[in-house]
Structure P
Amino acid sequence: MRMSVQPSADPGSGANVTDARRAEIGVAANRVAAVIDDAFNWLDRLAERLRGLHEEARTRHRALRADELTALRESIFGRLREHPRLIAGTGVILAEDMLADRTHWLEWWQNQPDGQPTFLEVDHNPASVDYYDYAAAAWFALPRRTGKRVVVGPYVDYSGTDEYMLTLANPAYSGEHFLGVAATDIRADEFESLLLGALGGAGPPAALVNATGRVVASNTPQKIAGSLVAERELDRDWPEFTVGAPATGECAGLPWRVSVLRG
């Protein structure tokens, strides 16, 4: 699936809507789409590597073991090094019947300021108050139930970085057997940089808004990440661009939109 960017049916006709300004909003939307495309392309490859490990173990008439997931680390570390600011973490999260020696496991690595990937340590004991119940998280449960990709957020990642985060996840399958998800966490403030780069601080106040009307990023302190945008707050004299392919139903959480706000 490749992200589509579509302008609103009404291209915008306000006094301040020049062709150049209209083009800037389109550029911002296309930059967002490129980031999402790149992330899902990576997750496709990671899910395929997980499937390969699973099927290799099956040829030996056994289940995969947790320590064999180390084979994924070189590509995971490469991805983290490639995007030290954009990506907060990435890896695979396993279904309970996937591993021979674990019923609850994440092969998850996080970017650190010193450039060294750090393994995410979580509580795997379901009897513990700090148990990390990822099976209940939308980024795991939705791909498991639907077999489709998902974008979740923005949300504050209290269990990891305490930053506003977006999680993108792909289901991994071997035939009809659900293996888990390949996922990545993207910092919401990096989308703000994309908007500022395209629109500038002097441009119209604009926000990247998710499918439930929550701000992913903006170029204005009027609307911070996580806040809601009501329809009455949108400036309909300006064009709006949607990011995603809503007709395909291939990704929960999309489409997003880049909208200009009333001043």
Structure Q
Amino acid sequence: MWGFIFAAGLGTRLKPLTDTMPKALVPLAGKPLLQWQVEKLRDAGITDIVVNVHHFPDMIIDAVRANDGWGANIRISDERDQLLDTGGGLRKAWREGLLPASEPLLACNVDILSNINLPELIHTYTSSSLLPCGGRSGGGLPSLLVVSERQTQRYLCFNGEDLLCGWTNIATGEKKGFDGRHLAFSGMQILNDDTLSRLQQIDETKFSLIPFYLEIMKEVPLQAYVPSGYRMMDVGKIDQIEEAEAFAESLQ
């Protein structure tokens, strides 16, 4: 299994810190956000990782080289010419040969810290007996979307078999697909070959993963994974840095 870390974002909500550095290098508890994610993937046995860059890209590249990838084999997907969003970023990296054609992929956001047990998540993906739907889609395992029962405005909806069936914004009343169990997306997923192959068929260059998931969900199983005892924090706002620092320290 390979890893992909979305680190290309502008980090506008973290200004003024991101006026002089990329979001991926914002330090928390003595380590940049990127190092937190790399080490978590590495400790779970994922040592081949692609990181996409756009905002202050050379600073990220230099940090990776200076720290020998924090013990991982890191490839850089350079988006300095155009920020491609999550779906477009994955599509570019795969098309340019930075990701293998037939390996499952664990992709995560650089700015979301959590206590998720990655070995347990990976075991769930590889063990069809743990999946309510039987775990088979064209001979393979369904992709997993890491979700939780936290309060937010936008939710993914899952049916009785914990398969993605829709999306809703409870603040605006907007809905797509069907209603179901409301779970909040956590910015982490394991994508199988089938899902990645569908990604390559998208004609757009820049697009997000969530609309893509909603487009393919009727043909490709996308299953909810709700971690036990889950705690997470989106390190996205400058006024939350102190809280994020304390949360990061609790994870050490």
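Every number in this text was worked out from the coordinates using simple rules, so none of it is lab data. Predicted, not measured: the structure shown is a model, and the values here were computed from it. Cβ atoms are built from the backbone, for glycine too; each structure is taken alone.
Output the label of whichever structure in P, Q has the greatest value of FRET efficiency 1/(1 + (r/R0)^6) of positions 105 and 169 (r between Cβ atoms, R0 = 30 Å, to 0.05). Please report the intermediate quantities before stating the final value.
Values: P: 1.00; Q: 0.65.
Largest one: structure P.
If distance in nm of label points 7 Å out along Cα→Cβ at positions 113 and 209 comes out at 2.1 when worked out from the coordinates, which of P, Q was used? Intermediate results must be reported in sequence, preceding the final value.
Details: P: 3.6; Q: 2.1.
Of the options listed, only Q reproduces it.
Given a value of 2.0 for distance in nm of label points 7 Å out along Cα→Cβ at positions 73 and 193, calculated from one of P, Q, which structure does it belong to? Don't skip to the end; give the middle numbers.
Working: P: 2.7; Q: 2.0.
Comparing all candidates, it corresponds to Q.
When FRET efficiency 1/(1 + (r/R0)^6) of positions 25 and 177 (r between Cβ atoms, R0 = 35 Å, to 0.05) is calculated for each of the structures P, Q, which structure yields the highest value? Don't jump to the answer; show the numbers that get you there.
On the way: P: 0.20; Q: 0.40.
Evaluating FRET efficiency 1/(1 + (r/R0)^6) of positions 25 and 177 (r between Cβ atoms, R0 = 35 Å, to 0.05) on every structure, the highest lands on Q.
For structures P, Q, which has the highest computed value of FRET efficiency 1/(1 + (r/R0)^6) of positions 57 and 217 (r between Cβ atoms, R0 = 30 Å, to 0.05)?
Details: P: 0.15; Q: 0.35.
Evaluating FRET efficiency 1/(1 + (r/R0)^6) of positions 57 and 217 (r between Cβ atoms, R0 = 30 Å, to 0.05) on every structure, the highest lands on Q.
Of structures P, Q, which gives 7, 29, 32, 19, 9, 3, 0 when P(r) over Cα pairs in 10 Å bins from 0, in percent is computed from the coordinates? Before the final figure, lay out the partial values.
Numbers: P: 7, 29, 32, 19, 9, 3, 0; Q: 7, 31, 39, 21, 3.
The read-out was computed on structure P.
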